[in-house]
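Down below are the structures I want you to see.
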Structure I
């Protein structure tokens, strides 16, 4: 453990801007939503009953923990808070463990008076400490906004518990794999399984499935209702077990290597005769994992569609729900559910092209790009190979999900159209990633992740919290402006062409910047 405190200070210094920003985001999602409901909803009990009867929304947000302002604020954004914090913890731990080894900095640091376990301990200390800070901040903000102290403490504990669990999962993934990108993918798969189990539990009414999900454990706390913090002992036990496994694995592997060895490449170079073939070699594992995951997700979400029952169309909240997610008076709750699933698949799939395009930056930082460009390969051809895989790969991922979900409900072609219509919106984020890489390569990762969170949160959540009406906020992000072909709206080509044009413009800007800037 020698040098742990020194490395902890180093990690804190590197995270000094990032941690306050995402803690502030989580506080805004919690306390901001409470203040929004306090100002805009008269009969909170009636609102809670309407939302509890909406099984489609229950699948996405979870059960209503309590028919109060604070309880409904937790219902609205609690699951988003748990998921965002889990993802941030995975990225933080992997960045300061496997990422440091991959870049070679861990070997340089280890040449000093640094113990073998010090880097992992420092990363976990900062990640777990940040999770606790997030939980405390959320609890204090909710109390300051007028929520009950006991429920606020329970909610803060539920938030912190999720972060600690997925920090441990990220630590394990960092020991298993040889690259940070694959480590994030492995831990992200665990996060996806956890979310799917919680989603299936609330969507199907089989509440027992929540006991298999770390996010489900936080839902079972039911802040401002039962305040059942005892269930978080499962989170602490799981986190402790994961961290212990991470240390055991670290003691049994070599620096710079993972326990899961990478397969060697082909003996010859026949498969790498063009930048596109090289890009395919680099991306095929990631793309295959996404396709398999989306195929399974499509089957699960499609199977749940049969359990979505109709609700009474009475009530202002229900009317607003159908106004947002359907385009025909004849549209059923199942139609709205399918469109919400298609939208959600699109939101998540937008992460794939960003990860694929950030590989360009990783190749540049490692020096491999410079070696490749020393041959008769232009910068644009090199970048185009990765770009083609990012764009076609995202379309393939959504197509597979549409087919499997459609097969589950008996309408493969119809649902396929609903998922493919998400592709232009996904490509807009890919364009942002290319533009960031071409113009501001050192900030490309931060810009890409920031854009992804903005697109996922602004229209539905942050915009209304900031006082911007949904019907105005939605025009600042692409997905809510797509034609709702699964819930009664005819396909219109105008928004699709606008998004494709915006993508082309962003890609052109990024590639122009790449041509003119130095390789750094």
Structure II
């Protein structure tokens, strides 16, 4: 029996909810009658409801995000039909704006707008004192992060052993990029650093080795980020893996010096570039120094062993295919380990909506609200880019084709005027014809398709291609070669060194000697 259930649907089991643990940490006297319930989005909604009702709850609160909104709507719809007496509360970024247009907000009994760490406790207190709030929509007061109770003790031992531990040293973002909800923040609020590091130490004492910082701008304050990196550097021999999101043009000397001391496989930086076109960046109120970005990537590549993960967004107002291709090629020349290709989404409440008429932007009406077309990019091109991005992730980003990508770069130089983008754009057509889809393709099938692309379309020597693909296939573990590579005779040695205990397999494949 639990009176209060804190529920969310996660994209994968490995992604525990930091937000629910904040709510639980700050429920004070109600903690004993509260349970955190996490499910993956693949779980059938009826099974989720059945599981929730076994606790006979009075209040069920759902964390709603762009990736789980459709599934959460299904769960709540069933829950309110079979147990209308249960009070359903929703909160999170997906339901904090444009509430009147969302079915999920109409079905729920109450909707929390904004950061509800403290407001949800106040709601529960009134509810159980017999003073149920009359307002359906509850505007949460912005909490003082200095006084918030820590969520980190509420990661279970199983979480620590099997899941990524999400943490935050700050909230908010000073930038006004119009495609992002963080553009609505008024200020960056830093958690007390000493207490934060004490919490991290407690997690490490329990065995945590993999931490993902959700801060939008980890390197905004060099003083704080330096203190945090020094803390981890002193403990890096434990075998750590740390993920940070960085502002691309802000790497002061003290940060660079610290970064250079971390071993391979211990640091990953997500670096938001989004567009390499200054005019497009101006359209969405994004400020960045491109020369400084080039300088920083060069330093990271030559003087550190950081795994770099650069982001680009397709479909921004004013960007056409040729402009994006040029930016992609310029970014690729900076040699990030991965280029994550996103497609623009119209998040509820994001200022990007102001461009819809001028740039003839059409978006999906349901989550994830992806762009369908713009004045400069038609629907068919948008569809092809979607396939392009998935194939790019499976081939270039996966780390399964490291040596092959070097060969594809040579092919681009010789046959596509030096443009890897246009080479891969052509390859996308070939892969689409072979597979008919761009998802759920096995590694062996993809390997075979790359093989035939290189020999049939590019006209490379068969033995050269076999050698290349065989070395990639057996690079990190000894495997039986598929039949189309079996004339490759020399033994392939796998590479297993140069990683920390916590380094994920995908990042291990990108490790440089």
Structure III
């Protein structure tokens, strides 16, 4: 779940690769993390590195909470967000090994009420289609059902939602990242095994791997001690916010809390071809290979630029695949409000990296620290990633601030004498999102999503038939436009929406809403 935008920076620096991997030392990692934390406001960072099949570093930096000042260490638990997706595919792989499931089984064989936007797609949608971001739906479609947290949507609501979504590409032709279909995959696990996704992951993955502190969802935490709190960075200040989501349905897409110590055990099992540390085959080589096989093409270049010489970028099952300087990397990122993470493995080098952070953007240390270590492992001397991300954030935030500020300046100058605000009041419905109420409060129009209570805010007139909504929810920058369509008498009949900031997280898919006035 990206939760949050993942920025792909294409860099063509023509520097010859190093002859061999660099030995990763604690001093080397310390220098990278400390540089990032000195230059850019952030809370905490935890890092683990595997080299030549051994954990060579696992430690924490900074604080788990700016309020308590508790220090981050190797056992501090972070929300790993979409890095949970690989646990979902692992759970399915275990069921395949048990003969209870085939990767190409139809979803409707297990969830008969599952219904997509087209009968052909519904009939042919298989288990791997749930996992490979090729559904035909747009980026983050339906994510407003769980971002921001606090909505009352159930897995049944999620299953019903796809028939009302509008595709943006043909089925199985294009990569567009999604979260909701992973939640459906979690329900498949539940219906086959009889255990909830959360219990299955806890009992059949975390326990055998001795990931003793980790939890499949927040509610399964054995203790709230040494758990990182989420933070945002606003005007150079690190502010603590709420991180966990009350909705258990999101687990299979992004619910896990884990430490770098525990995730090292997870990476070692993968790097050991699916075996536990005692040699027991945890997942069959066939299923493990299926999870690490390219299923959805994202990028290909037959003549790639130095220094990385990346020919391809693809999505497998809960993992991203990419070649860099002749090595295949297996990776994923994760993002929840105030929590950003990355896991990278380089199987040919028997190497892995995990970086967990608890502030957004926090210098994007989950990118910069990972990339610096990865470059050293694959023998590339190409970039100061800490400065690259610092410069990127400053430029991106500066542009976004100018766009947002211009909108609110227009609002300040807007003339509203011609408006009859009562013409906009009413209830509007979207088939998958539910009802929105537009009300008058002390002479101002207010927007309220009845099933997602944090999406409540005052509506300020912008221009034409458009209002700018400033949400009472401020943990993320997600203010939005509401664009009304009027009938011949000037009475509002429908609402289209879109985010105001160009940096808005893709999970705020306001543009997918089609709100129609409910006749009274």
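Consider the structures I, II, III: one of them gives 24.4, 78 for Rg and Dmax of the Cα atoms in Å as calculated from the coordinates. Say which. The read-out comes from structure II.
I have 20 for relative contact order in percent (Cα under 8 Å, 6 or more apart), calculated from one of the structures I, II, III. Which structure is it?
Structure III accounts for this read-out.
When helix-only ellipticity at 222 nm (-39500 (n - 2.57) for each DSSP H run of 4 or more, over all residues; to 500) is computed for each of I, II, III, the one that comes out at -7500 is III. Structures I, II, III were shown, and distance in nm of label points 7 Å out along Cα→Cβ at positions 140 and 436 at 1.6 was computed from III.
The value 3.2 for distance in nm of label points 7 Å out along Cα→Cβ at positions 212 and 460 was derived from one model only; which of I, II, III is it? Structure II accounts for this read-out.
We did not get these values from a lab; they are worked out from the coordinates using the rules stated. The shown structure was predicted, so the numbers you read here are calculated from the model rather than taken from an experiment. Cβ atoms are built from the backbone, for glycine too; each structure is taken alone.
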